[in-house]
1. For structures I, II, calculate relative contact order in percent (Cα under 8 Å, 6 or more apart) and state which one comes out highest.
2. With Kirkwood radius over Cα pairs in Å, for residues 174-229 alone coming out at 11.8, pick the structure among I, II it was computed from.
3. Given a computed value of 21.1 for mean count of other Cβ atoms within 10 Å over residues 102-109, which structure among I, II does it belong to?
4. Identify the structure, out of I, II, from whose coordinates mean count of other Cβ atoms within 10 Å over residues 190-197 was calculated to give 21.8.
5. Can you rank I, II by distance in nm of label points 7 Å out along Cα→Cβ at positions 6 and 22 and just name the one with the largest value?
Structure I
């Protein structure tokens, strides 16, 4: 079935008239995602790649009907306003693409989303892609590349790195291993759907037989995934790679959320905790495909 996007959802693009919004809308449409409306204040009445544009989310819903997901491409300082507008309109899943969204804005989005029973991926994410079904955001870059690189299959991918989300799926595919859904949770310290929440979605997904996790130093997301395994809330095989082996306290590794502070979020701590609960932790990224193949073979008997 895949998670978060299965091709049936009706999608709104906030910021559709901007350069990134327009370019990525083309990708989503070409891949088969049902983009039914766009929203840019002051640009109502425009059309982008055949998609009607409205001034507000409420106007879009009134014109095109129910909307399931909003993909947000507005500038970082206005992400909170756009997200809260979508949530207030009843949209239950948002994908917040921009980076540099102020931390307190993200905390406010978290609070309001919880009040309304909504969820969001990001910020600072390349998005979500379920091979053969749909893409939310910018995963793959172009539809023809996404179709060539990512094939449907039994492995879910959850990553804190946008580039490595794509690379993981690509190298699994080279070994003949398809993926159910690729989820880049986002590179910031606080994200809407962190790794533990995504892993729980994969646990409930019939298509997903195993999950590959690309982790990094900083935050406690990977340790909380280990806690799920220990409590029996995630029972499928987990193949994990943690980036940042050479990082020391105070060093940021690539993303805003990938920073070691004291003894919190260290490479050693994450690897130790995941191995304690039986995850297959690989030392080299290039070991992921053959370890995953071996794990799937063992699982299937």
Structure II
């Protein structure tokens, strides 16, 4: 069986830009890289409707139309005309979008436009992958305070909405000693995990909270304390998704190989491994197994 990647960024081969020093690979190169890493299918993230440096909705749709066996896509909406959010998301769902993501708008989670997106996504049964930031104007991503009180409010207000947590500011809260300053909250966690972390607490309280295990933010959250990380994976195996956040064919994140090693050693159960690496993506997002797994 091969993995399903719930978080990837790809650009069309006829328009591959550079963002600073970051190269963006087209689908052909990325598919070859996916084959090397044992990834059968990837879900493309969107960062806008009209202007987007990492793949707008229309770009993702085009890629998925060209390579339907290898890619699916999520959509997002630009922060204009709050009254049309539902209609816009409904249109993208009709075109094949399987969720809202990557939702990176740099506003507080209690902002009216952010709330409109959550309300519409809940009604449309579209899961939302959020990138979280510690402060407005500091870095991209929806904003919450230390210990994630606003996220808890969202989970309470929209109980039928599946929220996939992602980024440093989310996963740093795995440990009870998570920092309060914005630089610390935007860093990767290190060292043993201390009990009392906000992320485990929210996972225990709210069944609509899910985890996007992409990038070094999630990788460090799981691997920084293997005993704790393995226990977390087993406990919430039904709500965690393998993902990478790769943007080019030079990127490799270590969590995928680490998961392989743990299941081979018997420290991670085969059942949990299969759910995380592909089963949850099939069940929650409706990805067709016959098309995903060769």
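1. For this comparison of relative contact order in percent (Cα under 8 Å, 6 or more apart), the top structure is II.
2. Values: I: 12.4; II: 11.8.
It must be structure II, since only it matches.
3. On the way: I: 16.1; II: 21.1.
Structure of origin is II.
4. Working: I: 21.8; II: 14.1.
Only structure I yields this read-out.
5. On the way: I: 3.5; II: 2.1.
Once distance in nm of label points 7 Å out along Cα→Cβ at positions 6 and 22 is tallied for I, II, the winner is I.
Taken together, the values in this text are just the output of simple stated rules run on the coordinates, not laboratory data. On a predicted model such as this, the values are computed, not experimentally measured, just so you know. Cβ atoms are built from the backbone, for glycine too; each structure is taken alone.
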